[in-house]
Structure 1
Amino acid sequence: MSSDDAALMAEQMAYYRARAPEYDRPYKDRADLRELLAGIDELPVRGDVLELACGTGQWTALLAERAASVTAVDASAETLAIARERAGGPTVRFVQADLFTWEPPRRYDTVFFGFWLSHVLPDRFAEFWRSVGASLAPGGRVVFVDDGPSEAIHEEFVADESGHTALRRLGDGSAYRIVKVFRGAEELTDRLAALGWSVEVRQAAGSFLTGVAVPSDGQG
């Protein structure tokens, strides 16, 4: 990873830590996001679940209703504090860790991530999916939701050579650079197939995407 991308990732982390008190606002303001949350019953979540980048636990609480257990991981202590209040329970375990360096102590039936894949640097896409594959139990599957390409109209992109740097502003006026890569269903399908995954990506709640991926060899 280049020094520029390392600095960008650090700034993205600082943004999500600072944004914790405002994190849930879109879920209150946007009916399509609430519709997306309600659609979790249609996703094949089962067994022991590993949730990556759990944020404030919007998805964690819903996963816990369907899973035998949930291990929810995020790098931000500030968002995890909110998630614990929202989704704490005997079957939910929270872990503060960098998703790119943390190694799970076991394998899981489902690996879930909501609105995280578009924050993964293009150069780390394959590395991330290798890590996800190593986290799956035999017969397991990956389930994800994310922004579709049409959501790009809501972003303020930075004019640099990377093409994946957006500027996010908080209520106090402070601004942070983040990684934001909009990938469509066809691109995700092709890229994951090249990495050894079989994936089905669908449009959901208007402008969002849901995906279900399994290793092409079926082993997990």
Structure 2
Amino acid sequence: MVNNIGCLLIHGFGGDYGEIRYLAEYLDTKGYNILCPSLKGHTERRRDLIGVDYTDWIRSAEEDLLKLKKNSSRIFIVGFSMGGLIGINLCEKHAIDGLVTLNTPVYYWDIKNILKNIIEDFRTKDFQNIKRYMASSGKFPMSALYNFRKLLSITKGKIRQVKCPSLIVQAKDDDTVRMRSAKYIFDRIASRHKNLKYYNNSGHIILNSPSAREVSKDVEDFFNQLIKS
């Protein structure tokens, strides 16, 4: 068990706590102080994202980060997908003891994996992937998509400013984030202590996949190394 160590877990674009629940509950059982901010406008109602920009999303996470800092001796950040971009921004601004990015985009929409999933849907007659793609196509207002792109653009320029120990996690079969995104982040992040790990059969929402426990254990091991060092 750990004592007085805070962990901020940040969900992705258009997502919610469900994307990070598994890891949050896992780390909670290990004694971490857990906070999982809800990013502004992320209510599952399309209209609530209108008029919200990327600085609001960063601010939502930063508010909970400052709360954690008040009662934690050390702080770790875990960001899923766009949450990883927000985590990079927070690490560039604040003293953070460790960063984990999970399927964080630099290059997105892996057409090869999308086609593979569509073919598999027709083979199994399950159609869950096709339903997900169709639902996503009209889910977000154009202003939100623009702000996602803007956040990605400004974050790419900040990766080299991140010096805290970092673990970069990427699913090989992610259809939303291209696999080379992880290598891009890993190569540019300034930390001397950094690791890059890939997972099979995990998809984009990796903490809702069969790899969730393995990923969570690897994150815990990474944190334990930092705590002991």
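Since every read-out is calculated from the coordinates, none of them should be taken as a lab result. Owing to the predicted nature of the structure, the values given are computational and were not obtained by experimental measurement. Cβ atoms are built from the backbone, for glycine too; each structure is taken alone.
If you rank structures 1, 2 by mean count of other Cβ atoms within 10 Å over residues 11-18, which sits at the top with the largest value? Going through 1, 2 one by one, mean count of other Cβ atoms within 10 Å over residues 11-18 is largest in 2. Tell me which structure, out of 1, 2, gives -9500 once helix-only ellipticity at 222 nm (-39500 (n - 2.57) for each DSSP H run of 4 or more, over all residues; to 500) is calculated. This figure was derived from 1.
Structures 1, 2 were shown, and FRET efficiency 1/(1 + (r/R0)^6) of positions 19 and 139 (r between Cβ atoms, R0 = 41 Å, to 0.05) at 0.65 was computed from 1.
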